[in-house]
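Next up: the structures, one after another.
We did not get these values from a lab; they are worked out from the coordinates using the rules stated. Everything numeric in this text was worked out from a predicted model, so none of it was measured. Cβ atoms are built from the backbone, for glycine too; each structure is taken alone.
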Structure I
Amino acid sequence: MSHRRSSLRTLAAVSLALALALPASAGAATRGGGLGSRHRTQVELGVLGTYATGIYDDSAAEIVAHDPGTQRLFVVNGADEAVDVLDAADPSAPALVDVLDVGGAPTSVDVSGGVVAVAVPADPESDPGSVAFFDAASLAPLATVEVGALPDMLTFTPDGGAVVVANEGEPAGDYSVDPEGSVSIVDVSGGAEEVSQADVRTAGFAAFALEDLPEGVRIFGPETATTVAQNLEPEYVAVGADSTTAWVTLQENNALAVVDLAGAEVTGILALGTKDHSVPGAGFDASDDDGAVDIRPHPVQGLYQPDAIAAYEVRGHTYLVTANEGDARDYDAFAEEERVADLVLDPTVFPDAAALQAPEELGRLTVTTTEGDRDGDGDYDALFSFGARSFSIVRDDGRVVFDSGDAFEQITADLLPEDFNSDNEDNDSFDSRSDNKGPEPEGVVLGRIGRRTYAFIGLERVGGIMVYDVTRPRRAQFVDYLNNRDFRGDAEAGTAGDLGPEGLTFIPAQDSPTGAPLLAVANEVSGTTTLFSVTGD
């Protein structure tokens, strides 16, 4: 049986790749009978080995980092409030060798020069969090310093001289406390064992008033919501090749912050704008209630709202690669999500409102109530959905120069027609995510192989890794898709393979235990960490 109802024009790169696709076959080149579908151009992924915690749907494998000196993987295990240490010397059989007790529930980990850095929020999360440093070989603790509220992600700069931390600063559910978002810079140039609180500087947003922000930066919440600094919530950090500038996603705000690391100062905020889903090639499947794959344009604007971000240079210019996941604020005191069927649409803009709000059209689609009433008369003149269901390449001034359009849904529909837009917690969930962010691209990492640069993007819901050649930013090309998930397995029993890819790390050939490039992926729902080969031209 095929659920596919219609397939409009895809991007040219996708069409070419699908023409070269191998037939989808359960069990091909994957462990445990998962799907192994590839497109044979340039490079391709292959499953090597998996470490499984045996913990289902409790964030037991979230973020992964690699240390080439010990050939270990360090994996954030939220379920055990620890960092799992895996021996990856044999990528076909990664094994647990130790566990780091970091004094709380970690959110992020990175490794550089034999030093492990771990982000640890406080309890309560509205208090200042910390960064803990460990020796990658001995696992001995080296130092701990205080940073901002809710450190959600950290990364070493390329030169290894600093750790940059995105402090999200989320409010309490009742908004009784709303700490400021910030970015901390920890100087480790003198050695992590010598790090003290004096080496921590914080770039905040207190200097920005509402009138200072470019149009499109979302500042919103309950009527009692306070300052811009409290409203902006840093999510993820990418650092430029020269280690002097960081770009930080402000996911809920649909923006990027630019941070001067030497001066520990936010020098700019860039609005990302919206994606016009009414354009052919930029459509999506909007309904989880029609029992079909139905990818087509809709009169909807998509908020990019990237989670992960990565930076690379092309001919002296920095480009940013974003995974456009989307995220809504959903608290006891404030919630912005609503289905289109429950909105009053402007009859002039939407003369076909009744038909448009049918369940098989846009009625089931989740949108924000904070935008769209442009004339303030109580009805909606435009619809804004969460996330762009894509990845983008953005110039360092915030301008989008490439977007993958509807390619992620088109590719997964062609290769997974019975499991399209599935959820990550349950098999037999066909089409269940079409009303809300679709495949939900979340993680992205870049890898350079020879003279070419590749982006690896994890799809949080249906699963799998998309690979694009991004060597030419404006002409990125789809290369491969591999999903190490068994849709015939039992998710709770641990027989469904990888579920919910969250964090990815690329291991270049010179750092790899095999002498060839590898990709490590942490999957938060299945609690598994999988190593992939990256082979080809």
Structure II
Amino acid sequence: MTRDANTAFARAVVDEWARAGVTDACVAPGSRSTPLALALAGDGRVRVHIHLDERSASFFALGLAKATGRPAVVLCTSGTAAANFHPAVVEAHHGGVPLVVCTADRPFELRDTGAGQTIDQVSLYGNAVRWSVDVEAPADAPAPVTRAWRAVAARAVTEATGTRPGPVHVNVAFREPLVPTGQPLVDVPPRTGGEPWTRVSRGAVGPPAAVVDGLVRVERGMIVAGWGAELDARVLDRLAAALGWPVLADPISNLRTGTHAVSTYEALVRAGFGDNHRPDVVLRFGAPLTSKMTTTWLHESGARHVVVHAAGGAWLDPYRDADEIVACDPTALAGALAERVGRERSRWCDEWLHAELVARRALADLLDASQDVFEGRVARDVVAAVPEGGNVVVASSMPVRDVEAFAAPRTGVRFFANRGVNGIDGFVSTALGIAAGSPGHPTVALAGDLCFLHDANGLLGAARRELDAVFVVLDNDGGGIFSFLPQADGRTHFEELFATPQHVDLAALAAVHGIPASRVDKAADVVPALDDAIARRGVHVVIATSDREENVARHRAAWDAVTQALHAS
């Protein structure tokens, strides 16, 4: 009598994942993945989210992992299904998001033979994973082999959550029959006491004393925080106060808070304020700012650049200007530095903070002067209106730039963005995944119309998932960011090649998926529509109609207003 190896293997693997803290799995329907799909569905410790589209499944899992900090499992059948995971795998790789990517495969005797739905899935994602393993088809086997099943499952989670979190790829071959046979299962005993097969312990890396010593003596310094900063906001505020340095924090760093935050740096640099206010040292936590203008100014400032990231983290130095990269616990470094120094507020810092007040008032006056929908005002108002404890998910292209340029500092919300590779793909699914990982906390997602359309499949089934998410879509009928780029100057083939208007009724698209939508044409109506959608619960879409060319003009008017205000102050 042959024992049931497929079912035993799948149940052991899912048991190990649950023991290691996995709580969610996204499953795309398919046949070859049947053993694992059934095991996931049958384990009450794991929530299973079904997605028809593999790309949506993988980005939903990405959002879940972002919101919870725990790796989510994403499972598919063999063939092109596995290839559709690739964009999310790449984003997770560059963004440092833990994922367990599990692809079912044909056994070795069917590979490279022309068998249906079969591609080369071994190392399919190349270097974009922290670890990959090709598991041979389960068979009735002795204990050394079955122990390996649990060990591989446990290692997948520990590799995904390592010193540099990211995706892992588990490729599993299955032979038919794929459903339980009714025969006794292969024995795959677990550890006692509910422990995972393998547990990995890691210690924090403390700050180098020489780095602390070198920074305490600097008076004209500046703290910069980008995504992936991994720093406690209260410790950063204490550090800024102790050093007397301004803080330039991208909202998606979740560090644009505190008494030393300068949120209008894009406008100030454009206005020339930075010409006479160049720092001697830039202490950067995480990635560079989204603002290309400000990052270029910092790059050309002549300052010494010290970049801090967690030990094992990504190498975040695209401008090649880091004089020193410090791999340690960022919060530990900030705390140690704050304890070593304490100086009174300097004129250097006061001038930056005064310029912030002047610029913030000038921007407010300009944004509030017109009732036309200006995307910068929408970004500011949406960020301010999200309820305490909520999530703000910001799309790439213009929304992330407008939030950076116009949103005032605030506490009480979490910002999310797919800035690993800065793509617009998978945004709808990512936002819904974040909502799924944040029950009881509203999620508000700000996107452009093309970004929303690019992941329209993410809306499939969204109305039935019992999620609270509102999509605020800036509908300028095209790719607004290209109107700011050199491609817009000549206008030759501009609309067809770059702006690419789609002329889609977004409210009708939402209705196809059973999702309520409202359209606003006045700036003052955005927040009431958002408030109403949040109060109604569930998934909603708020569409704000704007004009691309007018939007460019209003951006330029905003920078001019700040320039004039600074000259008058």
Structure III
Amino acid sequence: MLTRPMLFFNTVRYLKFRQIINRVKRNFLKPRVLPTGPPDIALLQERLEPVIKCQQKISHNGTLKFLNKEFNLSMIDDWNPSSQEKLWIYNLHYFDDLNSVNSEKRFSLHGCLIQKWIDENPIGFGSGWEPYPSSLRIVNWIKWFLLNESVEKNWLHSLANQARYLSQNIEYHLLGNHLIANSKALIFAGLYFHGNEADEWYEAGIKIFSQELSEQILKDGGHFELSPMYHSIILEDLMDLINLHKAYNKDQPKNIIAKAAKMIQWLEIMCHPDGDISFFNDAVFSIAPSLNQLLIYAKQLDIDYVSNNKSLMHLADSGYIKCESKNAVLLADVAKVGPDYIPGHGHADTLSFELSLFGDRFIVNSGISTYKVGVERLKQRGTLSHSSITFDDKNSSEVWGGFRVAKRAKVYNITKHNDHKNNSFSACHDGYKRLNGVAVHCRKWSMSENLLEIIDKISGDGYHKVTSVLPLHPNVLVSDIKSNSVSLNLENNKIRVNFEGNGTLDVVDSKYHPEFGISIDNKQIIYNYNGILPFKLIMKISW
């Protein structure tokens, strides 16, 4: 087992030089804002199309609900409550409810909340002035201001100060999706206001956005952090920017419409038959807009895209494969953990897969309920929470801390074959080589009309423990367990899982996390082998 200094070394060595330099600079150079008045407001040239409405976050009686944790609005005398985790506090400062379902019924409440935030969050103080929540709040305020004729002057003054502060506080130490959020906010502020200062915000935002759009959106349309949830968030960002540029009769950022169309195509592929995202890396429901919401928004903005309906689809640049038969949809991860320099949302889920049968989720990855650093966050990122193979009880990639990865599994030897009766594909990864120098995991999936066969091979030598994990959706009922097979029921459909591999079979209690703050009882099918390598396991799922 590596010591913490070695974990740290194997994490830091992947960082970009600019990340390291900017981490140091942030400790010494703080933004300085002269609280001058706001620039003039620019006039819209065309109608702003309706933006996506998120779930309601504030009730009429003043109850806040973020990440499935409730808090009473009357209790907010501290915008940085120590009783709440960081992500919940961030949500408190986002102001998502301004643009949520039935938000117009809470107009007075929203106005009071904006004023309260201004009065109790002086410039640069607390979590609300950190660049990510600042970016989301700036966008939410501007969307809301554009829909309301009555905007108080001191609100505009605060908005301008937030843009000024953010322009000196860009997250170059993190990069990735945070830079998209920062640049979007500067572009929004630059278009909403008029004058030289606003033009500077716009030009700074466009420069960052153009660079990041080219790097972060891969050729197959996937966002490079390889999370369907963050992909959906970034896709909404692109469409919001398209919407705002049309409303101000401004030329669209280069390639933004083509990139958005490709991202829609990618997201359609990465969703289950129920229309919702798959859980690879940090991904759960109720954070990003749904596929259906994004498709409606794309239609409003006249974004044309092409659906892909092949039975075997390989998103080669991002590293996912989708395979379909009459009653089955399989999504598999043959991807990197994430970008080398920002794998923070990556999990040790290499060669995991999700499977829907008869339109319902059957095999799942277990999702996430928290970003709080600790045992639970580490467990949810670990291989044992995913439909893959653990070796000597270790993770396929060295996830640690809350958002760190040291040594990472590398996928290679991806093959594909399809004909009218059978689709198959395979891949290998070397994530366990760090443990004994020789162990390699190879997995092959073969799907026909009513059968999925999975063959796992672990190469190497010596005596080791190999564990195959199949997390089941909570709706799956276990009806019969034998020495080498399990009978299951999913919405009155009978399914059987058979194993061949000289190991022992068990069904254990586990947890499924479809949203932040939620943990639901489910079952995992576990197949353990303790013995000499090499080892081969054959799983057959029939329906």
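At-a-glance table
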read-out	value
Origin of the value -9500, where helix-only ellipticity at 222 nm (-39500 (n - 2.57) for each DSSP H run of 4 or more, over all residues; to 500) was derived from one of I, II, III	III
Which of I, II, III leads on mean count of other Cβ atoms within 10 Å over residues 104-111, largest value	I
Entry that produces 25.1 once mean projected area of the Cα convex hull in nm² is calculated, selected from I, II, III	III
